[in-house]
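Nothing in this text is a laboratory measurement; each read-out follows from the coordinates by a stated rule. Predicted, not measured: the structure shown is a model, and the values here were computed from it.
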Structure 1
């Protein structure tokens, strides 16, 4: 069975202090079928420069005014080509390089009618 492609959507706005860690965690995944999409709500704090520094590594990125995280996420979902969507907050990160590799077998076994899968979340005070 072919591994499912996972589209990671990262909606951002004024996120200079956390965005690089978020994107690095997504790009360091050892899972082969992943694309990273960033949607920024026209940040004014240097976030755009961070996004541009990842330009060749992103499947898609967009700067556009939106009404918040949900509209930005929906814009990203429209661009996604994956079998599954993983919405990752700009202040969150994937715990280890094999996070998606551990998740993928569960997605492969998911019932065709399932549209949402949720994993355990660890709250880490940084």
Structure 2
């Protein structure tokens, strides 16, 4: 007997775009258009209720495959959050907590360590 997998609802691209635009293109950031820069990042972390030194910030950067520290491109944002199956701050906060708990597993720890160093 084959068990059916429960399908999760698709990630809402409109919600992803709305979230991204809330933090991208801060005039104080010198990162070019269409990117979340350091000031946008600080607002995002504040909205997520995360201290910038919290390791969940590093987990987020790892899962979004950020190429530049303190920056996210639209592609990184869209692909990373879609892979995490989140399209709201509440879902992202919950998912980051889950991912933080998983760091006791060697594979998860290795992925974060490799990204970091």
Structure 3
């Protein structure tokens, strides 16, 4: 079920294009980790968020993710996200809402897509 959720969100809702920039909140979670891997399979730049060092290490060691933001230790989520996506983000796969959604909206490109999951 988590794989189908990730696939439909990226391919049917976001219509993910090769080489896009994707931000995934809760990137180490069940859906988020599949989103990361599917986006990497399309040669996308993928930025994720996680709140614990062991989850960040798992993402870096196992998924090919390009950057991970520790949302619990960053002082400015918008600034941190912008530093990893200087040209903006094309797809935001939102698993958490709140501050993550607000930060993504500040960094999203024109005509980009936000996929809302589990809210």
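Overview of results
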read-out	value
Origin of the value -11000, where helix-only ellipticity at 222 nm (-39500 (n - 2.57) for each DSSP H run of 4 or more, over all residues; to 500) was derived from one of 1, 2, 3	3
Rg and Dmax of the Cα atoms in Å from the coordinates reads 14.3, 45; which among 1, 2, 3	1
